[in-house]
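Structures for review follow.
Please treat every number below as a calculation from the coordinates, not as lab data. Please read these numbers as outputs of a predicted model, since none were measured by experiment. Cβ atoms are built from the backbone, for glycine too; each structure is taken alone.
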Structure I
Amino acid sequence: MSETVSYGIVIAALLAVTILSIYILKLRKKINSLQADIRYAVDQKIAAQEKYKQIEKEAQSADQKKTDNKQREKDLQTNILLHPEHYYRLKRSCMNKNESRMFFYINCALDELFPDKKMRDKYIVFPQVSLHAFFQILPDINKDFFLYNLVRRNWVAKNIDYIICSIFYEDNYYYYKPVIMIELDGSSHFSAGFGQKELERQKESDAFKDSLAEAFHLPLIRYRIDHIDRVVKDDRQKIKEIISENFNAIYNSQS
């Protein structure tokens, strides 16, 4: 009987040890898992701290670069004001060869079309005139900031190559009224010699000027030289004829 009891106790002890071993094994696995999670969390925290330090360093670097650029811009601007001759040069002419010859031929055309000095003195040619010199944005457009910027973008930094203006005297002032606009269209208006983007920009600019001319009934002569990109002596008579046709159209519309 005592042997049976002893055997039972041994079995129970072994079973208890087995259960305890299994529990300890599971506990160790859980501890290992928790330790792994802790290590991962610590690694993530360290990585986040390093990333934050890097971002902070980059932000400081960007701020410093911005400060340096501002200081450099200020120094350069001061130097430009003090020594503009170090950054610019005076051109030999305010127009290139083609523009100069075209300007001369336009004036010659007016001299020949109006041989009477009093009549000739009523007209003057201005080269390279900004659109904002003779077009204004309507006051109400300023109320819409988005619209104003869009309208202004089409209007600012665009020139007309030549404008023939009539001169009249009124209220003790001389006024110069645009009569005919003239554009000298070389190959850059039709081919992508300076890149497709530049060609598209040129086309948009030309289309806007055409639209203005039509809307305000202001003749716009587009004189093409894209075939050779040069104004030559033979152009003198052609220019005169085209200007004459436009003046005749103006006079006929007023009669």
Structure II
Amino acid sequence: MRPLLARRSLLSLAAACPLCAATAVRAQTAPHDAHDAPHWSYEGAGGPEKWGELSADFRTCSLGTQQTPVDLLVGIRAQTGPVAFRYQKMPLTVLNNGHTIQVNAPAGSHVMLGDTSYELLQFHFHHPSEHLLAGKGFEMEGHFVHRAANGALAVVGVFIKPGAANAALAPIWQAMPDKEAPATAIPGVTVDTAALLPKDRVYFRYMGSLTTPPCTEGITWTVFRAPVEASPEQIRRFATLFPLNARPVQPLNRRFLLESGA
């Protein structure tokens, strides 16, 4: 068995411009505006293999060496530190930004990665999953995007497989716009975000990027091995809106892929 890696070694891989990444995430919270940025998509001339050519701001999509998603193969067992979620039930604010369904989070929900607190900004969904697990994809994947006080970003990935109806998804699915639309607060409706996380908290950890343009790097990724369930009908409803909104897997290159022990 390979020796455990110190958590400090992973943190030393963080990028030098966390505020740049935070700015990129904020720019993605509004519906797409063709006058503000080049049009990108998941297929055709604006598809993932062309993202880096669409704008100078998107060059990292092609030239970056720490891109996400990746195939989660065998991780190195490591002292990755605790992951503690402090999510609160929140009023539902939902938007269709033309690329996914996104829920914006008010202040108050956090995740602790080791000794660092990251505030939940938003979460959104992909169909099919962007990450693979030992070469296998899942029907969907949720991404929970967080920001620390210094601007550093951390994203938590959760696989979604067919199974029982997911009660935590139900209010989101009921309110999600079927066309591109700005964020809308849904009166009297709350979301139990913690219920969207798996009970089994074994996870992978690596340094990666945003999975959409500008593909900013320096993001701390935590992806749970165990999936949560959604009913086939819930998955079908999302897939009707977004038949394909997943970036293909990217080379791991010389990065460490770590795996927690619990």
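Values computed for the structure shown
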{"read-out": "Origin of the value -3500, where helix-only ellipticity at 222 nm (-39500 (n - 2.57) for each DSSP H run of 4 or more, over all residues; to 500) was derived from one of I, II", "value": "II"}
{"read-out": "Computed 0.10 for FRET efficiency 1/(1 + (r/R0)^6) of positions 77 and 237 (r between Cβ atoms, R0 = 35 Å, to 0.05) - originating structure among I, II", "value": "I"}
{"read-out": "With relative contact order in percent (Cα under 8 Å, 6 or more apart) derived as 27, matching label from I, II", "value": "II"}
{"read-out": "Among I, II, which structure scores highest (criterion: distance in nm of label points 7 Å out along Cα→Cβ at positions 45 and 61)", "value": "I"}
{"read-out": "Source structure (of I, II) for mean count of other Cβ atoms within 10 Å over residues 69-76, computed value 10.1", "value": "I"}
{"read-out": "Structure responsible for 122, with volume of the Cα convex hull per residue in Å³ calculated and labels I, II on offer", "value": "II"}
{"read-out": "Which of I, II yields 100, 43, 31 [Cα extents along the principal axes in Å, for residues 37-180 alone, calculated]", "value": "I"}
{"read-out": "Among I, II, structure where mean count of other Cβ atoms within 10 Å over residues 125-132 as derived comes to 23.1", "value": "II"}
